[in-house]
Structure formats: structure tokens, C-alpha cells
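Read-outs: derived from the displayed coordinates by stated rules, not from any lab. Model, not experiment: these values are computed from the prediction. Cβ atoms are built from the backbone, for glycine too; each structure is taken alone.
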Structure 1
Amino acid sequence: MRPVAGRVAGVSVDYLPALTGLRFWLAIWVILHHICGKGMMLEAWTNALPPSLGGLIHGGYLAVQTFFILSGFVLARTYAYAKWDRRSLVRFFTARFARIYPVYFVSLIVLSPFIIEMLVAPGWAPGQRLHLMTIYLFVLQGWYGSLAVGWNTPAWSLSCEFFFYLWFPLLFAPLRKARWMMISVAMAVAVLMPIAFDHSGVPWDWKPVYHTADFIAGIAAARIFDLLREQAWWPERGYWLYWPGLLLGGWLIIHPHVVDNTGADLNTYLRPLNVALLVGFALSGGALARWLSTSVCDFLGKASYSMYVLHVPILWWMGRYLVHGKLHLPRPVGASVYLATVMLAASLVFHYFEAPASVWIRAWAKRREFRVS
């Protein structure tokens, strides 16, 4: 299936269904990583698996890098023809807020009984409660290390998204029409930037700073896709890129020790492989890309952000009342019920809240824009 391209209000729109479907499986990988860890529902089951398969599951946290690169890719495609001025910047930041915050706010509501329960407990230092609430309300988790609470641990990645949105117009400008030389420079920067930050003593707690490299790689990936799509041979042959990305990336995740003492972490080696993976799926072709493009994967991919943001808040409730509570379900059964609940809840939230809320916020901002002008 070739990408369907169009223009909406001066902004390019590419529908790349394999990438949308991929988002669902990335979200599942993150969720499995969380419920297969130490003391979690599927710990015993995971430990009984062959080491290679168990290593892949435990490497689910690495899916977050793929999400970041995909975010840079999608934004670069979406705003490929945007003309930046005050009005377009306001619309851009409004759209990004509408994309991220509504579902995140729902997650805080879902967690609110646990948050209140913990905050009213004795032992908190003066001002610590306000400090935690400020961090969570303003999505600042990515700038801190351990916060002594696990209300919604994956939300640190949203701090990275907001930080990237802030810098996207400037980062994208030199790459908007980049050719191979400039793309190579951008990829070199994306690979070397975290290493340079580490050697310069930049705290690893500043996750948005380090993961900016992933977003730059995503912008470069969008340009690689554009240039390859211009060549008659590449469309429908993306498997020449996504299979090497999958196989080499999987091998590195199973054997992470091979990068020890090389001066770079596993994310550094996976970054170019993730670029190949995403560009390959965007170019489409092959059975795997066609499967990811099915209507079921497409819908679940669209609901994947709600899955990602809500799976830990739902885990708080499921863990308390189904696994450790009165029902005391066997852990594998509880995990199955949990996964089904997350997918169902995320689908409903996406259909009835996430998508409508995004449209409403952008329409509200546009009405105010016209009143001001």
C-alpha cells in the first residue's frame, strides 16, 4: 500500500498505516516489560522462558526510544510545508498540548484515590506534597530521578515530548529540505550527542536533554523517507530496511553485553537501527508491513497512546483488587484480565475522549484566535 498524501491548511499529511500499527505493538512491549519485572504478575512466567525471549521482554523499556524517533518522524512529515509565524506556532503548540495532556489528565484522575491516600499519610516533609503535585501536574517527571512515588512512571517520557515540541521548529528548519550530506550530519549528531552530554557531566536525570537525539534522528528519518520515496525502486520494498532493523536490534537487545566498554549505551546503537525500521515500514512492502496496516492494528495503534499513559494507573487498581485483593486471581489470569482491560479502556478513551478532546481544544483555540485578530 502506497502512502496517501494530501495537504491540510498548508500542512502535509501522510497516512502510513504500518507505522500506526507498529505503535500498538510497541505499547504492548512496554506493558509486558512492566508486568514481567521483579515482583510483578508475570515474573515467574517470564523467568521460565528461554533466556533470549525473556531478554526481549525485559528490554521493553527500549520501545520508548522508538516512540521518540517516530514522534520526530511524524512531526517532520506533518509540518513539512508549514510556514512558521506567530499564528502557526500557536496552532502547533495548541495541537501538541491537545495531543498529550487530555489523556494524561485522565490518568491523574484515575490515580487520584491513590495519590490522595499517599499524600495524607504521615512522614512527608514540609513542601514535599506540593513539590510532587507540581511535578505531576506540569509533567516535569523527566527532569528528576526517583520521586519516591510510582503513580505513573512512564509519564517521564511526556516531559521529553513537551521539551522536543518546544524546540521542534528550530531543529526542523535546517533539515526541512536536507539532502544526504546534511542528513548524515544530523544522524551523526543524533548518535554522538548523548555521548558528548555524558562526558560533559550533564546529569542523566535530565532525560529530555538526552532524548532530544532521538527526535533529531526521527526528523532525519523523515527526510530519508522522502528521498527514498522519490526513487521508483524503493516504495513497496521497505522490507530491505525494516527486517535488518528488527533482526539486528533484537540481537543487540538479547545480547546487550556486546556494547559494554564501548563508550556508548545500548540506545546509541539502536538509534540508527530504529531509523531503518521506521523508514522501512513507512515505505511499506512485505507481509509484516501489510499485517501492521490491517484495520485492527490501525485502530489499536491509534489507541496506543491511551494504552501507554493509562496502563500503570490501571495496574494500581488491578493489582490491589484482583491480584492482591479479595478476588486474588492467579497471577497469569490476572495478567490476562489486566491486558484485556487496558486495551478495552484505551480504545474507549481514545474513541470517546482523546480524539474528541483534541478536536475540541484546537477548535476552541482557533475561535479565540479569530476573536483576537
Structure 2
Amino acid sequence: MKYRLLCVLAGMIALFVFADKRPVMANDIPIGEINETRGPVTIVKEDGREIRAEKGSFVFPGDQITTGKGGMVWFSFQNGDRFRLYEEAQVSLDELSSPEMDDHRPVMRLVLGYLWSKIKKLRAGPARAVIHTPTAIIGIRGTEFDTVVSLDATSVITVDEGTVEVEAQEEKTVMGEGKMMQVEVDKKAGPPVEAVAKDKRDWQEWRRKRIRMLFKNLPQKAPKFRRRFEKGVNRFSRFTARVRENSRRVSAKVEKIRQARIHKDRKQALQLVKELKIDLQRFKKKVAMFRKALNRVRVMGKLSHRLEMFVANNMARFSERDYAAIGLHLSAISGKRDQLRTTARDTIMSIKKTFRELRQLRDETRRGRRIKT
């Protein structure tokens, strides 16, 4: 009789919690690989280690790929998506790009530079976020497009095949083949216009022009950049408290189920499993929202660091007054960046811990069923 009750309980846990059989937050599983490199290309791991990117190197959630002067890298994801990152550019892979996520297509943050993308077509459903830039979120269903980001945070998206959905300032615009759009900081995205022909595009020259403008406009842009970043981090910090609370609720429910199983309290265990299903659905929704918010502020944070280096390396190009004003805003951004880093780290650790506990419960359930049979 006890054996039958345990089997029923194990089946309920598997049905309600682990029906998809996908790995749970398996961040040790690669999500893609380097196909080819040219010139200086590095990968910075989530723990800060820096390695040289080579053909055949795997890429993992949390990795940052950077190209130097004359550098270029071709890489792809296991789902078939292909990318080419050009010189003096930086892209980061979302820390929560995991097979466990409901929307588990890897998400990237293009911090700076030019990225060519060829995305495998989706069967159906809404556009999924694939790339975050400092000023836009790009969602796709299957397409080929260019994305370029300048040091002043301006983004340009150009579609060569299929359609993309560009979200900027809480507004979404769908762009079809042969269209392009430019999105600047704190400005509404303009309507899509006819794209420049492929053979006439020179994104490196476009970036150089934006830098020349930056020397003139940075004293006015710096306070806008600061306000945008501070507002984003403050909102993000408030939201992450709710995510961590959801995480603790799911973890507590997992432990209660484990204790009910130990004490062979079938009635309580079955009720807890039903409650866990509801809590887990809410938790996954919060995690999806957290993931989007994290990428939005992280890409701004990484760009602000590049901006700091740019200003430090070009002190002589700014007047003493402008340099002091810019430095004041960048210093404030740096403090917020530290807050963001701590908040994001703590929340990601909490999420991973919860999913790890779910995985352990699943494994215990499966082992128990094998032993009994």
C-alpha cells in the first residue's frame, strides 16, 4: 500500500512540475560555438576569466565576446541561429539563456559595434526577443538583419529578409524587408525608412561620424544618459525584490514536499504539489520579466563603462568645464552600476538556487521510483 502511495505521489510531482523533461538551469551546457575568427577576439567568462576565442570554442550563458581592431568572429547557436561580429565590438550572452526557460532562445546584448544576424525561422507565435541594444529590443520570427550600436548609444536596425519587431520607449514597430530604423537615447524611434543598399553600407564610417558628434554633444547627452540609467536601475531594484520573494516561496514549497515525502504524508504532499504548480508558473513569469529587465539595464551599464574609458582616453578633447561635468555624471552612473551588479548577482543566484532545488527534487523522485520498481 505504501509503495502504491509513493508511486502516485512521484507521478504527481513529475506531472505537475517536470513534465517538459528539460534540464533545469543547466548553465554548464554550451548554447553555441565559435565557427571562425580573424584578428583579436576574446571571450570573458561569467567569473571574469578572459580567454582567446578560437574555432570550436564553446560559448555559455554569461559569456562576453569582444573583438579588437581588425578583429571579427563568426559564431552560432545550437538552434541554428548564425552571427558575425565585426571589429571593435562587444556582445554579451544572457546569463539566463537556459533550456529550462519557457522562452529559451538565447538572448544577446549588443553593447557596441556591428552584428550581422541570420535567425532561424520560428513556426508560429509572437516575435521573441533576440538582441538588446542600449536603446532598443529586437524581436524576430526568422530573418536576416544588421544591428549596429555607436558609442553614444544610438542603434540602427536594417532588415534584409523577413521581419523584425523593434521596441523602443515602450512602443513597438514592425519592420519588413528593405527597411531600416535609427533609435537614439530618450527619443521616440522614427518611422522605418528605405534601407541603404548592402554594397553601400559602411557601418564603421557611420560609427566614426557618431564619435565625432559625441565630442560635441556629450556634455548635453551625459545627464540624459545618467537619468535613463538611474531610472532603469531603481525600477529594476524594486522589481527584483519581488522576484527573490517568489524564489523563496518556491524553495520553501519544495522543502515542504520533501518533508511530507519523508513522513509519508500523502495528503499533504499532493496538496503541496498542486500549490507548487501554481507558484512555479508565477515564478517563471517573474523570471521572464526579470530577464528582460536585466538585459535592458545591463547593456546600458556595459556601454557606460566603455564611455568612461573613451572620456578618460580623450581628456584633451574636452574643455576643463565640460570634462568636470561629464565626469560628475559618469561617476554617478558608476555608482549605480555597482548597485546593479550586486542586485543582479543576488537575484540570479536566487533564481539558479531555486531551479537547482527543483532539479534535485525531480532527481530524488526519479531515484525513488527506480528503487521501488
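Which of 1, 2 yields 21.4 for mean count of other Cβ atoms within 10 Å over residues 84-91, as computed? Only one of 1, 2 returns 21.4 for mean count of other Cβ atoms within 10 Å over residues 84-91, namely 2.
Have a look at 1, 2 and say which one yields -17500 for helix-only ellipticity at 222 nm (-39500 (n - 2.57) for each DSSP H run of 4 or more, over all residues; to 500), as calculated. If you can, show how the numbers build up before the last one.
Values: 1: -22500; 2: -17500.
Derived from 2, not from the others.
Given 14 as the derived value for relative contact order in percent (Cα under 8 Å, 6 or more apart), which of the supplied structures 1, 2 does it correspond to? Matching structure: 2.
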